[in-house]
Structure 1
Amino acid sequence: MPSGKETLEKLREEVGRRFTIYEIRVLPEGALFVVGASTGSLEDDFEALRLNLRQMGFVATIMHSNGKLHIGIVKTPPISTRSVRINQIMLLITFFTTAVSGSLLWSSYVGSPGIFRLENLLYGALYFAVPLLLILGTHELSHFLVSHKHGLNASLPFFIPSIPPIGTFGAFISIREPIPNRKALLDIGLAGPLGGFLVAVPMLFIGFHLTATGAVPVAENIAGMTSVSLGFPIIMDVVSILFPSIQGMYIHPTLFAAWLGLFVTGINLLPAGQLDGGHIARAALGEKSSYLAIISVIGLLSMSIYYPGWLIFAFLIFLLGVVHPPPLNDITPLDKRRKWMAIGALVLFLLCFTPIPIKAG
């Protein structure tokens, strides 16, 4: 933060317009104001202050400490941006890798060898790459759109290519500034899983239909290989009731894409760290969300007895931080509508999460 009485005076003037200032502490990284505020207008007053200071190149945060209300102000750190061309290139590469993965799945499904055969690549792209990238892309675009709705600087989705049999490690967006309050935190956190889910469900019905009409017996398709089965989440178990003829059949690549989409949705809704569920839990529970995050990691470690892959997810959550940082305004609670949205997120998690995703036998 620039030093000098003039800068401090401007900050004091901005804060003093909406809050009663009791004390000012000048710190090496900024300034801390001990203030009083009208409870009824605290949220609106701080949001107006935050937006004004944002225009001046500062970030403001509000918190309770030792029974007093504190407003901290620091200089806005530089925001680095990249060309959209990188997003486009990564999308094209990921489309290719998922198309190759789809070709592998399709060739195995119909018994037509040749991953790079044009026919297999085309069907692999149509039946696997397109559905999967639509689910993942909608998930991230939903985050992007809601971030911009709240006035935040966010990037377009970055897709991450990988090797078969999936061809991608998913996608992400970069939000380049702090989340302003709990409402925005919940809206942004829930938008992605909900958007992806709304695309995954139609793909689920299409996948079940194609599996039922394709009718490829498992024994015919994987003779001589280790049997692998997928654990279905609740939503898939419910929908599968409508398609009883798929029992004992090898699943169609589109159904596998839908399963992956739901799997990603369930993982993202775990209430820990920087996952979408971590955003939602922090928005709904505040500091108490840290207990839920710790329980979630312990739960993953416990379930790794049955599915070792949970060890990797637990490690990643631990690496990125188990406890979610607070938004700039962590004082103002959620309104009634958003509390119901948080409950809806829990229901969505229960519908999509699979305790044992893959079984070998």
Structure 2
Amino acid sequence: MRVGTVREIKNHEYRVGLTPESVRELAAHGHEVWVETGAGLGIGATDADYEAAGAIIKMSAPAIYADCELIVKVKEPQPVERKLMGQGEKGRDQVLFTYLHLSPDPEQAADLIKSGITAIAYETVTGPNNSLPLLKPMSQVAGRMAVQAGATALEKEHGGRGVLLGGVPGVMPGRVVIIGGGVVGFNAALVAVGMGADVIILDRDPDVLERLSTHFEARAKTRFANRANIAKSVASADLVIGAVLVPGASAPKLVTRDMLADMKPGAVLVDVAIDQGGCFETSHPTTHSDPTFVVDGIVHYCVANMPGAVARTSTYALNNVTLPHILAIADMGWKAALRANPYLAAGLNVHKGKVTCEVVAAELGYEYTPVGKVLAKD
């Protein structure tokens, strides 16, 4: 199979879909890999590194979109990229494998449906016990970065309260409130506790709360995430990290604008759920070049591709979990690969103009076509 990866063009996105090591694995399986020139520079990988691994370097993205059967990316295709899909030699038989986050992005969904391609989303590929293995490494990165980004935003120079999260002897530490105790929340708590902050974690699952309490003991406090407890916790916080996830769906708005009035002036909200629409009512996506904005005296950090700032770590962590699926799709063909692996099949979001993810179909008002129907043998 001819597999292609392109240079990411989203604002300050430095990750890349395939590392040279992943290219080498694909080449060893007999596949032809096309890489856009400069695609790996953000992780320190040159065109020469890719060529040494067996890749063919292409001077532009349009050639890759036109002639590759499988396109491997990191972020959702931007409008100019979507115009290139479903065209060229491979046309509507093309497969796109990347993060999509379609529920809060109706324009992208409409374009992918119109293109006729097959789009498989990293974030809805599942694993045992309802896990999300292709989302997990980026959630780990984002959770750890959320505290780092929030600590910077708290500095007076950046509009914050001027609070040092860890405090110093004789001065109380800052309070970090984390809404959601999953992978993002747990990793955020690890860093916040390590910095010496006063940490509160909220979640609705008693088993999650018990696990967090056992792990952190007295170093972090846990609280059930009802409306009253969220409001009280947010009001006392210096930094709030929104770490909730409903797989494939838009994030619930857990912090309302009314709650901001009770917060400390200069407190910071970091919305890690912004890829799925955000879990704060006042959130809207920002970029690494302009990461924050202020609403009612509260600093908001809502960068939609946080892990892109630590591109090398993120790319290698992502390739560790995506490569087995990429190899399966390339070796077997996408349909056989999905038939053989129901976890990978859960990642199918769009196919030949049909929406095959039930949550996306419901949220955006499309007719839902079950994956099983698509995979039914001819």
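No lab work stands behind these numbers, since they all come straight from the coordinates. Keep in mind it's a predicted model, so treat the numbers as computed, not measured. Cβ atoms are built from the backbone, for glycine too; each structure is taken alone.
Of structures 1, 2, which gives 13.9 when mean count of other Cβ atoms within 10 Å over residues 127-134 is computed from the coordinates? Value 13.9 for mean count of other Cβ atoms within 10 Å over residues 127-134 corresponds to 2 out of 1, 2.
Could you tell me which structure in 1, 2 was used to calculate mean count of other Cβ atoms within 10 Å over residues 143-150 as 24.1? It was calculated from structure 2.
If you rank structures 1, 2 by distance in nm of label points 7 Å out along Cα→Cβ at positions 239 and 271, which sits at the top with the largest value?
Between 1, 2, the highest calculated value is found for 1.
Among candidates 1, 2, the computation of Rg and Dmax of the Cα atoms in Å, for residues 151-254 alone that gave 13.7, 46 used structure 2.
So helix-only ellipticity at 222 nm (-39500 (n - 2.57) for each DSSP H run of 4 or more, over all residues; to 500), computed for just one structure, reads -10500; which one of 1, 2 is that? Working through the options, I get structure 2. When distance in nm of label points 7 Å out along Cα→Cβ at positions 31 and 263 is computed across structures 1, 2, the figure 4.3 traces back to 2.
Comparing percent of Cα pairs over 38 Å apart across structures 1, 2, the highest value is found for 1.
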